[in-house]
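Participant: Have a look at these structures, which come just after this line.
Only the coordinates and a few stated rules stand behind these numbers; no lab work does. Note that the structure is a prediction, hence the values are computed from the model and not measured. Cβ atoms are built from the backbone, for glycine too; each structure is taken alone.
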Structure I
Amino acid sequence: MIRLDSISRAHGRQILLMDASMAVHAGEKVGLVGPNGAGKSTIFRMIVGQEPPDGGDVIVDRGVTIGYFDQQVGEMAGRSVLAETVAGAGEVSSLGAELAELETAMADPERGDELDRLVTRYGEVQARFQELDGYGLDSRAREILAGLGFDDGRMNSDVGDLSGGWKMRVALARILLMQPDALLLDEPTNHLDIESILWLEQFLRNFAGAVVITSHDRTFLNRLVTRVVDIDGGDLVSYSGDYEFYVAQRELADAQRDAQAARQQAMLAKEKAFIARFQARASHAAQVQSRVKKLEKIDVLEPPRRRVVPEFAFRDPPRSGDDVVRLEGVGKAYGPRVLYRDLDLTIRRQERWCVMGVNGAGKSTLLKLVTGAIEPDAGTVTPGASLRMGYFAQHSMELLDAESTVLQTLEHAFPQSNTGTLRNLAAAFLFTGDDVDKQVRFLSGGEKARLVLARMLYDPPNFLVLDEPTNHLDMDTKAMLRRALGKYSGTMLLVSHDREFLADTTNRVLHVGDGEVHMYGRGYADWVEATGQEAPGVRGAANA
């Protein structure tokens, strides 16, 4: 239904695609992968006609409807969340509006002479509206919004009052409500919590149309896709199977190409040594010339282009006291909504707590109470001895100096460190070459998050409090962060929607909700196995 034939595309001097081809067939679930800047979003924009290829053809079969979700949210204000969602549902929404206009026109006595035409048109529109389940549009919109975390009150509130992240959910709901033949989803999980990710995972598994998706959530991709298309050095390489199969096949292919290149280099070295040894001897002139011509005809194999995976090693943090933070009788409420009452919690050295709970249960509030960012309404929060705390919050990126460069930000934080060391630190968080001279105001959300983490982790505190640290991070950076935190000898309290990250970094679970707190003395992976849930009250595909 969608084909890219011999596509070429460049941005300035950077070649993204060169004579690359791919196809998407009806009902397929395709993961589009590649490093940041490889051209994933460019492919989406070419398919929907927002950006032309430099060469080749983009072909979409006649009659195929496409729903495209990207990270750009237009103006949303003046309508309820529900109305905004329904208004963006594409053809079915337009048909609904036309039906309402036709009903008004047919009831207008001054347009009686048009009645036959209006009735005929009404029948045509109504038939198509019914075909698209238009009369169930409102209920389907509510179901989708509920799956993405909206309660009834928020559905009926003004969409203009929402934060950027919640507006992204509305934009996603609009696309899902369209029921197109193909969905193009560019990082749809960025602003979702685990509950919403699990709901979306199931929705897309049941979706009858084709799906092409990019995501930095490895678990999500692995559960959903049946084929992976890898943007590899300007080419599009297809792998049948899930994401884990793709990773294994790519590693195998790289190893085979390594071996082939090594064998060829050994052969070339042998031939060149023969030529160098005998080229001055007349008795071997024919053999030498034969081998020279042979070498001229050989296409030299290049070793596989390996993506640079950043690595970062923690310094050992200073030792804290055995009791890191103690909460006693803590209560916190916002108006009539009670988040915590009589909460007693002691976080001890080297414990790694993940906080679980439905949206609005108070996960971020607990982190703010622990860090002292807000005060409890009742009870006390007592930090332990020799405590050095590092707090990563979603507003941390906003506190960066917009006019400073990446390198200047690190130099200001660590004036005693030399430039070479700080450049190595920046490189570990994917700021290489001229990237260190970019001003903060030009950084993406993911780049700002990497900069905040680099500044926090270079001279590590002994207590890390992390609120969604993996938002906007690509897979390689998340993998680096998981490995680094796996070796971290301090204490952690964190909230994350990345299930792989939680499984690799935690050894305690704190489940909060309805003013109650439940503690589980092992990590997230064990909690999932024990409860059969990947989020409170939600079974994932692995347990369904």
Structure II
Amino acid sequence: MKLSGAQAIVRVLEELGTEVVFGYPGGQVIPLYDALYDAKKLRNILTAHEQGAIHAADGYSRSTGKVGVCIATSGPGATNIVTGIATAYLDSVPLVAITGQVAVSNLGRDSFQEIDIVGVTLPITKHNVQVRKARDIIPALREAFRIAKEGRPGPVLVDIPSSLQLEQIDWEEALPVAQVEKVITSASDKVIEAAVATINNAKQPVFLIGGGSVHSGSEAEVIELAKKTGIPVVHTLMGIGVLPGWDEQNLGMTGMHGHIAANKAVSNADVLIVAGSRLSERVTGDRNTYLGKKTIIQLDIDPSEVDKNVFTSLALVGDMKTNLRKLIDGVQKLDLEHWWHAIRAWDATEDRSNQDGSRLTAPWTIKQLNAMYQKNKDMVFVTDVGQHQMWTAQYLEIDWARNILSSGGCGTMGFGLPAAIGAKLARPNAQVVHICGDGGFKMTGVELYTAVTEKTPFISIVFNNSCLGMVRQWQQVFYNERYSSTLLPEFDFIGFAKSCGADGVTVRECSELADALERAQKSDKPFLIEVVIDKADLVMPMVAPGAKIDDFVEANKK
């Protein structure tokens, strides 16, 4: 059967189970969009900007574990998705980005809208390729999906010149996969035995959960190991939800804005079991003191992560589910009452007055979202980046990691709203709640129009403190209150939402929130709730950059 290259692209996407693609047409993908016109199983979501498309594909992937797909034209279209590719790369999200390119005959001639996107994205993709022959389109796309999902997930870019999209090629059916037993890599028995002995002899152990626990599908094994041993558990931003937030063993987030008990426990641990975290500087603080006298057992599928940031005593490299299962078989219940006594004392020192309902704050608001979640577990929370993100990480209590999506490694402002669209399209029956700051919303807020156009309703909660909150916080604490370019002029969020065809309401008092949430849940279109909070509110606890992980900044420091 003869197909054009563009028709072959569509057919491969359908063959691989893709139902939704996100993109923006342009000169070098017109043949592809012409083929999409006739697609029966594939829905294209036209976003307002290419950055919205890549973040939406990211949200689609994070909320399901499936490969998200984005399409962009050459030149500025392709470069507009670079931030989204970097966001996915640093958080190990499986994406396939298909970019159009100038005709093969025009390559290397500085042609109109010609950019070497393969070269540009080489450092931030798991794999990328420029197709030079039409017959290679089909195998290149099949390989892209395989690579994006296999092992440690990540984004893959396939650059396809427009001339190849027009060429006629023979359709090739996918070859049947040989029924060969898959070899699962795991740590050696010797290393497992040493890790088991270390855990069983621990007096003050801590279990640290990272995003790799989610990507590997190891949530059940993580919980079983924690429950069998009784070890206190902390998590990174990307590990939220693996162990339910309300579980008595869960001390909460660790790191720069980690809870006092979580950071104190990590600092004073004699054994730290790390499941799928690269131990970045936001998690460790001062790397020289983070190790201390503790033994670190690190589980990761990627050997390049071992010893990269902090020296590891025992590295369990390979399939995390397999290695966790081997640990579970050997560990025992530990007598940790003395350890838990110390942890409870540390926890009692944390100030929680910002969530008591005496005034409208972000932590108090998030506590009300916890009550919503307990009534409906099919909810997906999508954050942007900033103070609201840290407050959400500190106080949101959920029991499944794919119910919380956030940009971690790249910290991309503007991620949240388009990612919420992707999550809603991936899980149409779920209640999606987008949590954002007033600064981040303005970066991609126009995608609210996309959500309205595509009939994709969700709740958008914008914490408005009339400033770039996290940057202002650093300016207050570390730069003598010199608020350079962080105080924002007034903006009519509700008027903007309504101009996009959405609805919304402003909340200024605690008493107004319940009604706003009820209206939002009943709405059949995107609904924006502007929550007005004080710009003086800081995300606490806080550790200064590069400081010891349990050396907290004083809340009243100016």
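Participant: Upon calculation of FRET efficiency 1/(1 + (r/R0)^6) of positions 153 and 513 (r between Cβ atoms, R0 = 30 Å, to 0.05) from the atomic coordinates, which of the structures I, II produces 0.95?
Facilitator: This figure was derived from I.
Participant: For the read-out helix-only ellipticity at 222 nm (-39500 (n - 2.57) for each DSSP H run of 4 or more, over all residues; to 500), a value of -10500 was computed from one structure; give its label from I, II.
Facilitator: Only structure II yields this read-out.
Participant: State the single structure among I, II that was used to calculate percent of Cα pairs over 44 Å apart, giving 19.
Facilitator: Checking each candidate, the match is II.
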